[in-house]
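Values quoted throughout were computed directly from the atomic coordinates according to the rules given, and no laboratory measurement underlies them. Computed from a predicted model, the values in this text were never measured in an experiment. Cβ atoms are built from the backbone, for glycine too; each structure is taken alone.
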Structure 1
Amino acid sequence: MLPVEQWIDRAHELGLVGEPTEKALEHSRAFSALVRRYGAERWVDLGSGGGIPGLIVALELPASEGLLVDARQRRAAFLTEAVRALNWSARVRIAAERGEVLARSKEIRERADAVVARGFGAPPVTAEIGSGFVRVGGVIVVSDPPEGAGRRWSASEQLARLGLVVAEVVVGPPHFTVLRKVAPLAGQYPRRSGIPERRPLWSEERSSTTLRVGRDDV
């Protein structure tokens, strides 16, 4: 077992990764293959948790630079320990902050070539926050449940509001949707801490027709 795989195994034992280690590794390698195919040199793992898929993306793309984002201090501390032990600190950073807050930082906003998201949030939440990190021309690679592959991302008008279009649907397992960033993100997005989740820009159940606008949109 590789050192990084031992860290994933430890994350599973600590309850930071829910699925068995081998399944988590397989899923992460599929993420890595997509990130590589889209030529990403700088990437962000939203809600990295126990390092799935971020630690494996870092392993399989050794020339890349990564940012592992998790607002929960315990998980961020674990990731920091793992990255230091793997001697990756020069190219992999950890941020213990909410994604919607971090994505408004001038040093980070719209600079990544790719964002990866596995179980981070509902489609409107992932799209709004992810778009804050990825540059125009870059991609957001999102893991989908089998029953929702592709269909969860049918809200084309609402995605366009965030500068995004669906570029690819990968039917697995594992299943993925790839969103392409085609226009800069408007300055009011992502909205302030907690709002993307509490007041999503659209409803998944009626994604093709429902657009929510309210006083908290700015």
Structure 2
Amino acid sequence: MEDFSTSTADVVPIIGLTGGLGSGKTTVGQIFESLGIPRWDADAAGHTVYRMHAELRNRVLERFGQDLAVMEDDYCVDIHRALLGERVFQDSEGLATLNQWVHPLIRNAFTTWMQSNSPSPYVIREAAILFESGAHVDCRQVITVSAPSSLRMERAMKRSGWTQEKVAQRMQHQWTDAQREDCAQHRIDNGLHAMLIPQVTAIHATLLEQVQ
């Protein structure tokens, strides 16, 4: 199996976990957590990155509009992420610029999390755009979660309340399942009748053997 990581042997192995919108990767990540494996969620970190970094907020307001500011006591403390998303997903150049600002901060947050972790045979780094952001290069191996596009669409619409058009727009900015499967070392099927737990426990057992 290909090893993306350039890390030294004394570092806890990082296993990437990815999957497109509506794939169920977070559910898979939670199963790994139930097996005692620490999990870091890049998407969740992205929810707080604007509140934590004033310089990033200022850049976003200047580039995408002052009306994106979330104000408290006449001071911008956060960014309206939903409104920002509506703008950048219709602006490929703007999305690329935003990613250039955000991805290094997300990576720094992951490094801080790793340093504060208790010893573990490996950790899970979960990210919807693991390959697209280049974060896979820090991973020993990558697991991708796949499901039929129609089922992913249905799940995403139900969870987010978005229209089919809006979900499709988000999906267009992510790799396809086939692209992720070509680059990942492990694939988990999360189709309608898939059994997730046996698939996760089998991969977990394989990883434990490999990192010993």
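Some notes on this structure:
- For distance in nm of label points 7 Å out along Cα→Cβ at positions 21 and 133 computed as 1.7, the structure of 1, 2 it came from: 2
- Once FRET efficiency 1/(1 + (r/R0)^6) of positions 45 and 165 (r between Cβ atoms, R0 = 30 Å, to 0.05) is computed for every structure in 1, 2, the highest value turns out to be that of 1.
- Test item: relative contact order in percent (Cα under 8 Å, 6 or more apart) calculated as 37, pick one of 1, 2: 2
- For helix-only ellipticity at 222 nm (-39500 (n - 2.57) for each DSSP H run of 4 or more, over all residues; to 500) computed as -16000, the structure of 1, 2 it came from: 2
- When distance in nm of label points 7 Å out along Cα→Cβ at positions 85 and 125 is computed across structures 1, 2, the figure 2.3 traces back to 2.
- Here Cα extents along the principal axes in Å was derived from just one of the structures 1, 2, and that gives 54, 40, 28; the source is 2.
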